[in-house]
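Visitor: Structures are listed in the sections that come next.
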Structure P
Amino acid sequence: MTTALITYLNFRSESRDAMEFYRSVLGGQLDIATFDDFGMPVPEGDGHLTMHARLRTDDGFVLMASDVPREMPYTPAAGFSITLTGDDEPKLEGWFHALAQGGTIDVPLDTPPWGGRFGTLIDRFGIAWMVVIAESE
């Protein structure tokens with residue numbers, strides 16, 4: 001038996017753009033299905049919105065997302081961040097700077113008192129990210 005913890009993001013209407021952006025940064029296979037694809041009843045004009053998107057990366061990450069139709073309440077993501085961590089400094093530094101494009105760097109990627117490197121950002125879609133680069137053994 002296996003279990004997993006997967007981040008599932010919600011957007012009002014930006015899931016496709018966000019997930020294509022994340023694929024451009026992290027790589028991998030992206031599958032997107034709309035409300036129309038599943039024949040789901042949504043308000044007129046919302047059928048093209050993403051009902052379910054899944055990004056599976058070569059690094060083993062799974063990130064999912066969907067759009068919230070206009071008839072449903074929507075609250076943008078707040079109070080959490082997605083963390084990318086490891087000791088592959090060039091890869092993690094690249095991801096940090098790529099995710100920051102069009103967003104806001106809150107804490108520049110630098111050496112914190114505890115060692116390694118650390119930085120935080122809010123990407124162009126309002127999602128918070130932390131990058132933690134561990135010191136190599």
Structure Q
Amino acid sequence: MPKQRVRAVLVTPAGTTLVIKRIKPGADPYWVLVGGGVEDTDTSNEAALLREIREEIAGEAEVLRHLHELTNNAGETEHFYIARVTTWNFADRSGPEFERNDRGEYLLEEIPLTPEAIAALNLMPPQIKDVLAAATGPGGLLATA
């Protein structure tokens with residue numbers, strides 16, 4: 001069975017979102033939404049997402065709703081959720097990926113939840129950009145989150 005992944009559009013109290021900028025040697029920088037793989041010990045996708053938020057940004061969040069599902073280029077199913085993040089501290093992150101020196105840099109960035117700000121990112125997987133642009137536009141799901 002292909003790996004399941006979960007990612008969050010984290011809506012901050014300021015109405016922005018948190019993304020992770022990845023910098024790897026020999027590659028153009030790109031951004032990802034907070035999240036990762038669903039583990040066998042996770043009781044649900046939502047539980048996996050909350051665990052990933054705790055690991056990656058030492059954050060606490062409330063999952064609001066499922067936003068989108070897609071199959072990425074690796075054949076993995078990615079589930080995207082809208083979540084309200086209340087606290088985070090990137091310095092206290094604890095995910096296993098941060099312990100490896102060969103993974104490049106991880107930088108937490110806060111960006112406006114607007115179609116223009118989303119369009120300016122080299123967001124991975126690229127299929128999610130159109131979904132987020134529609135969700136952040138007038139009348140979109142995130143316009144009122």
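No lab work stands behind these numbers, since they all come straight from the coordinates. Worth saying up front: this structure is predicted, and the values here are computed from it rather than measured. Cβ atoms are built from the backbone, for glycine too; each structure is taken alone.
Visitor: When you work out Cα Rg over 2.2 N^0.38 Å for each of the structures P, Q, which one comes out largest? Walk me through the numbers on the way to the answer.
Guide: On the way: P: 1.16; Q: 0.98.
Sorting by Cα Rg over 2.2 N^0.38 Å in descending order puts P first.
Visitor: Comparing volume of the Cα convex hull per residue in Å³, for residues 37-76 alone across structures P, Q, which is largest?
Guide: Looking at the calculated values, the largest one is Q.
Visitor: If FRET efficiency 1/(1 + (r/R0)^6) of positions 69 and 117 (r between Cβ atoms, R0 = 30 Å, to 0.05) is calculated from each of P, Q, which structure is the one that comes out at 0.80?
Guide: Values: P: 0.15; Q: 0.80.
Answer for the origin of the read-out: Q.
Visitor: Give the label, chosen from P, Q, of the structure having the highest value of mean count of other Cβ atoms within 10 Å over residues 29-36.
Guide: Q
Visitor: Which structure, out of P, Q, was relative contact order in percent (Cα under 8 Å, 6 or more apart) calculated from, if the result is 29?
Guide: It traces back to Q.
Visitor: If we compute distance in nm of label points 7 Å out along Cα→Cβ at positions 53 and 93 for structures P, Q, which one ends up with the highest value?
Guide: Numbers: P: 2.9; Q: 1.6.
Checked P, Q; max of distance in nm of label points 7 Å out along Cα→Cβ at positions 53 and 93 sits with P.
Visitor: Another question, if that's okay. Give the label, chosen from P, Q, of the structure having the highest value of mean count of other Cβ atoms within 10 Å over residues 21-28.
Guide: P
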